[in-house]
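Nothing in this text is a laboratory measurement; each read-out follows from the coordinates by a stated rule. Predicted model, so just to flag it, every value in this text is computed and none were measured. Cβ atoms are built from the backbone, for glycine too; each structure is taken alone.
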Structure I
Amino acid sequence: MNRLRELWDGRATYGGWLTLPGTVSAEIVGRAGYDWVCIDTQHGLIGYDLMVPMLQALTAAGSATFVRVAWNEPATIMKTLDAGAEGVIVPMVNTVEQARAAVGACRYAPKGYRSWGPIRPRLLDPSYSVDSAQEVVCAVMCETVEAIGNLDRILEVPGIDAVFVGPNDLAVSMGIRGSSYAGENPEHRAAMERIGAACGARGITAGIMCGSPEVAQQWRGLGFRMLAIESDARLLARGAESDAHRCRELEAATSPR
């Protein structure tokens, strides 16, 4: 069974998120203790040529791997899976047709139309086959008003393993400002809760970007099991800013008056 599916079996999982290009940062996050790590090629500063060695670094670190692809485009999804990602997160899936396209690119016939050529998967596992490859995880992102309106029909598409909420894009689509991952705006929060409840009713994993361990526990309590904690870029920025600020505080406290 795909490791991601095993991880989701009855419990919440916590994920790291890579947006900065580099194999060393991938290795660091891969060894940090998360259940899985996602390489973000949509908004991250990462192209395909660097995504592959970053996947290799995560594999060496023992991490289960997602890639958020740049767009719902068949060749992009197929190349990402051929590079060894154990699952893909497909952005901006707003309609049933788009959901079917995402699933189809992840599955070999008769379940889809993925083309055979799994270079890294067969290096990692010589027994990798059409049948075992059907276990790759297809997660679609519902992050617009249109997607919310089509949610029930999207969730009926066979082969969707998870729905990942993009809180920021959803807020923008709803015309809401100032509501973060926690969903301070009641309408924003209600929309995200609706996605979680609809997924739970169908046995589909619900995922969301959280921004902190505390917010992750909020969403875990509402049934979300695929919890992305924070990006490497934001963690680095916060850590650097905190240390720089603390240096100034300590200097001020110990300097002669």
Structure II
Amino acid sequence: MAPSIVVVDYHKGNLSSVVRGLSRAGARAQASDSPEEIRAADAVVLPGVGSFYDAIAFMQESGEAQAVLDAIGKGTPFLGICLGLQLLFERGDEGVPEDAPAALAEDAMGSNLAPAEVFEASSKRWARGLGVLSGSCSRLESTRLKVPHVGWDQVHLTDNGRACELLRDFPEGANMYFTHSYAVDADACAADVAAHTHYTRSFPCVVARGNVFGCQFHPEKSSSRGLDILKNFVAIAAAEQKGGRA
């Protein structure tokens, strides 16, 4: 039976293109805001809609954040897309309210805080992310290039990326479709980075650690190359469903 994949619905936009893409890739895909369905899925996809703070705040209040962490913790294959990739990290500064009370962070990443808690560090106000991966997410800045970064851009593989299951048969330098104003910063752990893109600055555009994967670009909007990535993720989920990957 095809793996059951839940697309996490945090009530910030239409998820139909992601669901359709996963279905075309061979999965039984559905959008859901149910923590129980997230925990029970064969694989989980966190899509990219809205701002960092609004998304993580809704997920924390609804129980989705803990459900995602529980699923990841038990080895369920996970894919974050665009904002969904960014939410995997320790902190982000997009959309953080100026009047939100700041919690007391024990370190610059707020590692003692729950998802969505606001704290101050490095002369900025941050919201705590899921904290699955190390690092920050901040705005792309340029006086020359337009932000947001919208359109097709090249993806350059790291050594990790060449061995990454999600990027199986992915050609170096292939173009994928991006639409975002924020990106992962240079403080991400190099061992988690599978590919980079350059726009205003170089930033990780694919991450991978164990059962956790993320793409800054939108595979569901990236034609045949994007469909291939979704097929690879469905294959990862199917292998896990059958008793674990090699």
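A few notes on this one:
- Percent of Cα pairs over 21 Å apart, for residues 66-161 alone - structure with the largest value, from I, II: II
- Among I, II, structure where Rg/Rh (Cα atoms, Kirkwood Rh) as derived comes to 0.94: II
- At a computed -7000 (helix-only ellipticity at 222 nm (-39500 (n - 2.57) for each DSSP H run of 4 or more, over all residues; to 500)), which of I, II: II
- For mean count of other Cβ atoms within 10 Å over residues 2-9 computed as 23.4, the structure of I, II it came from: II
- Computed 98 for volume of the Cα convex hull per residue in Å³, for residues 138-193 alone - originating structure among I, II: II
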